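Some structures are shown below for you to check.
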Structure 1
Amino acid sequence: MEFRKIYDERKEKFLFVLADKICRTIIASTIDRAKSAIEISNENNISVATVYRKLEILLNNKIITPSAIISKEGKKIFFYKAHISHIQTCFDINGIEVKISNFPKIQENN
């Protein structure tokens, strides 16, 4: 697994997100597969409004990725997937270090 360091403002945003229990729950819930906001809400007993509010934070910080499908009724349904597999933080005399590891990109065979 390969980690990369996060610097400055982005580091502070990651720490803010990690400090939020619901954001952590959503990240953990979407690591294995993409889920709709309703699925996330039902599986984790979080209100749908709160899920959407936290999804906005996670999207703005590029921690999850959205995708969409069109239902049989013609409605667009969004799904969300964490694209970060691990986050490491370390605090010492030199300050706080944050490292992330993304899921490896899957190469398609042509």
Structure 2
Amino acid sequence: MRAALRERAALIEQRADALVAEAVEASEAWAAELGPEPADPQLAAIWRREARTVAAYRDTYGITETSALGLISDDARQRTDAARARAAIHRARLLTARASEPASTVTAVGVSAPRL
């Protein structure tokens, strides 16, 4: 059972990753709301994790609007998931802003990464 759950989680993550890659390549408006992906590989990995959260939300609820969250229904589950996606957007924006700072160390989402 655990193996099946891990496999399903991996497939969901792969799909979300593919959706993020497509959105970034196509310069989709919802992906632009997250800010540009940082050039630093460590920061980019964190940014992509946040972007996957938003992509999974959009995929789950069939969001096709250009805004990242689209219209949010009165469904309690969707409102909860939208709050998670909104928080991911906020963290991605903070990460993008911090990545462009000239500081020697950038701290984002609880992870420190040396500036190269």
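Throughout, read-outs are computed from the coordinates displayed, never taken from laboratory work. What you see is a predicted model, and the numbers here were worked out from it, not measured in a lab. Cβ atoms are built from the backbone, for glycine too; each structure is taken alone.
Values computed for the structure shown
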read-out	value
For 26 (relative contact order in percent (Cα under 8 Å, 6 or more apart), calculated) the corresponding structure among 1, 2	2
Label whose coordinates, when semi-axes √(5λ) of the Cα gyration tensor in Å is calculated, return 25, 18, 13 (choices 1, 2)	2
Structure from which -11500 was derived, helix-only ellipticity at 222 nm (-39500 (n - 2.57) for each DSSP H run of 4 or more, over all residues; to 500), options 1, 2	1
Parent structure of the calculated result 4.2, given that distance in nm of label points 7 Å out along Cα→Cβ at positions 39 and 71 is the read-out and 1, 2 the choices	2
With mean count of other Cβ atoms within 10 Å over residues 31-38 derived as 18.9, matching label from 1, 2	2
